[in-house]
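Down below are the structures I want you to see.
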Structure P
Amino acid sequence: MTMEFTDKEFRRLLDMVYIGNWILNSTREDDRIRDYDELESKVFSHCLKNGCAALMEVVDGEVLPSRLFAEGGIHEAIMDYEDTVFYEILAEELARKDMDFAPISTENVDELSSRIDEYIEEFEENGMANISCDK
């Protein structure tokens, strides 16, 4: 298969491949899914012929995203995503707790949605400042 990319498209592809592999493998420690590491390496190996050699490096014969790439803002995008997902999950769990974890049904979905929205609004205004845990 052959695909043609503009420089901008190729740069975006690098971001997407890195983010995808980060999500799939960053928490796996020694149990990484090697197929994704290998695909990331294959895509980043094209940096040499696409004018962005500084975005890759070779370590022990393996092509990896360079430190310049990893420190160039991609992790801020990942953290923004993680923060959003964290707050959305927390809002839903707190809303479901408020409703005694009743199964979601057509009768209570509007209430659940409203409670989630209230928590999201709270988090947007105050972050975690007003969160407390009672044991």
Structure Q
Amino acid sequence: MSAPSTAVEVGTEAPAREFGPLTRQMFVRYSGASGDLNPMHYDDEMARSAGYPSVFSQGMHVAALLAGYATDWLGAERVRRFGVRFRDQVYPGDVLSCSGVVTDTAPRPDGVLVTVALAAKVDERTALTATADFLLPG
């Protein structure tokens, strides 16, 4: 995906993109990079003792993948706001399917503020939803 050169309109969808299958190694690497050393993300015994089927991804790891998808679409330098809602766990072997749609546009003196709704799903489960604003050239 490349950043658009012209304004988009309400209903414009980003091409879907998949990440995965995700692995335990990805979760461990993200733990080290982020400083989130919660053993639920790399220790199966600990995760199972808490009632989970296995280790699971950090919510912020999933948010980072979704943010990368959105900025690949509309441009990292153009993001003005990015907010997420964590909905469900993501486990090793899961494939995230990311989608996005423009929900609002607002002309401004410095361009067009574009609001998008984003989602990261695993099959029919929604792992994470997000909304973001991007300032595109007018």
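Some points to look at:
- Relative contact order in percent (Cα under 8 Å, 6 or more apart) - highest-scoring structure of P, Q: Q
- Structure (P, Q) behind the derived value -7000 of helix-only ellipticity at 222 nm (-39500 (n - 2.57) for each DSSP H run of 4 or more, over all residues; to 500): Q
- Structure (P, Q) behind the derived value 2.4 of distance in nm of label points 7 Å out along Cα→Cβ at positions 24 and 80: P
- Among P, Q, structure where semi-axes √(5λ) of the Cα gyration tensor in Å as derived comes to 32, 14, 12: Q
- Read-out distance in nm of label points 7 Å out along Cα→Cβ at positions 16 and 48, computed value 3.4, structure in P, Q: Q
The numbers here are math on the coordinates, done by the rules we state, and not lab data. Treat the numbers as computed from the prediction; the structure is a model and nothing was measured. Cβ atoms are built from the backbone, for glycine too; each structure is taken alone.
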